[in-house]
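Following are the structures in question.
Laboratory data are not the source of any read-out in this text; all were calculated from the coordinates shown. Treat the numbers as computed from the prediction; the structure is a model and nothing was measured. Cβ atoms are built from the backbone, for glycine too; each structure is taken alone.
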Structure I
Amino acid sequence: MAATANPDKAGEIQEILGAAGGISLMARPADVPEVEETGATLVENARLKAVALAKATGMPALADDTGLEVDALGGAPGAYAARYAGEGATYADNVAKLLSELAALPDRGGARRARFRTVAWVQFPDGRELWREGTVDGVIADAPRGDGGFGYDAVFVPDEGDGRTFAQLRPEEKHAISHRGRALRALAAAMRAKSQVEPLGRSDAEEENRG
């Protein structure tokens, strides 16, 4: 079951997992409230969401949390990417704030270097848990380009590409190199390899999944 209530993210997760091995996710029940992301890291927030949904439904739950880290901004917006311009901010609001902050910086080489980072976490009702992380490096464009994707896709130009933003790539092109694609494919592979995941404590999970 998918923990996210964001239809854009839910659709992308399903596309990636479907291509990775025919995995299909149920939508989160409408009567299960969203979880407040109180964690300071992507790992903490992904786990919060997955654990809450598994407890509420009694079913395995998958959650992800994604951050955009811009070097010149000290790693911001990071784990707060979705609400960078404030609670209830739209994609356009967040992108506008990011571009405004970068425009105010001195013009120096590397100022627009950035990376997307995703943590994908699966939580089982019996306490078993597993997570994987995916990253992709790139630069922030001067202005939005492209109509696809969502979030910051229109201003993120991946290094592993031809100069197009994520929003200019076809979905399959984006998934092949994206942070979310890498995290979810790694998680799917780990689940296949560890079909009997032993119950893990919190500290054990950290160690297990960084390897």
Structure II
Amino acid sequence: MSGESIKFQNISLVYGSDTNTTEVLKGIDFSINENEIVSVVGPSGSGKTSIIMLAAGLEKSTSGSIFIHNQDITGLTESELSLIRRRHIGIVFQSFYLIPNLTAKENVMLSLEANKKYNMDDEAESLLENFGLGHRLDHLPSELSGGEQQRVAIARSLINKPTIILADEPTGNLDEENSQHMIDLLFNYTRGNKTSLVLVTHDGDIAKQCDRIIEIRDGKIA
């Protein structure tokens, strides 16, 4: 039986001062198993993206505990959180965040170098080829279509072989055909590498393809 890759325990997230506060998340509890694909759905402003940011250690909860592979990350320093991200987490955003003056291959290689992994050109090329970009290795982002740019962004997030993939509306800027192609790439990689995938989406059809759906409404699990 698979263990838990992510666990939220009574997590609350509050913005603002004592006199003017906004409760984004209100004491939520859930876990994501290893090798599981879970979608997080809900209306705009319900706290979906906050879940991604908290799980990645990019935001601090107001109260509660977050566990990544049974390690409580809520009290870690920024350098310790950075190490957790490098070891375990790949993040895919709706915006591609590619470096405009680097080629597709160089954008992927940059993620390797940030993790002090060098001379891995073959791995970067192989992953991009698997994503149908073997003929685009030396193209700049401005020379790629939106779908191609997103594939480069996904390859960059996967090149370090994360155990957890956090995807925040990764198909939001794509048409229907490219959206499904992107989901197929993510799902195939996740299944093939026994990785956990947490997918924030507003697309009900995509959500239904996941193993499980977590619905967030008004900062709580519906």
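Structures compared: I, II; top value of distance in nm of label points 7 Å out along Cα→Cβ at positions 79 and 191, i.e. the largest, recorded for II. Supply the structure label, taken from I, II, corresponding to relative contact order in percent (Cα under 8 Å, 6 or more apart) with the calculated value 30. Label of the source structure: II. Assuming -0.31, -0.36, -0.47, -1.48 is log10 I(q)/I(0) by the Debye sum over Cα atoms at q = 0.12, 0.13, 0.15, 0.29 Å⁻¹, for residues 7-70 alone as calculated from a single structure, say which of I, II it is. Derived from the structure labelled II. Out of I, II, which one gives 1.00 for FRET efficiency 1/(1 + (r/R0)^6) of positions 103 and 135 (r between Cβ atoms, R0 = 25 Å, to 0.05) as computed from the coordinates? Here the read-out was taken from II.
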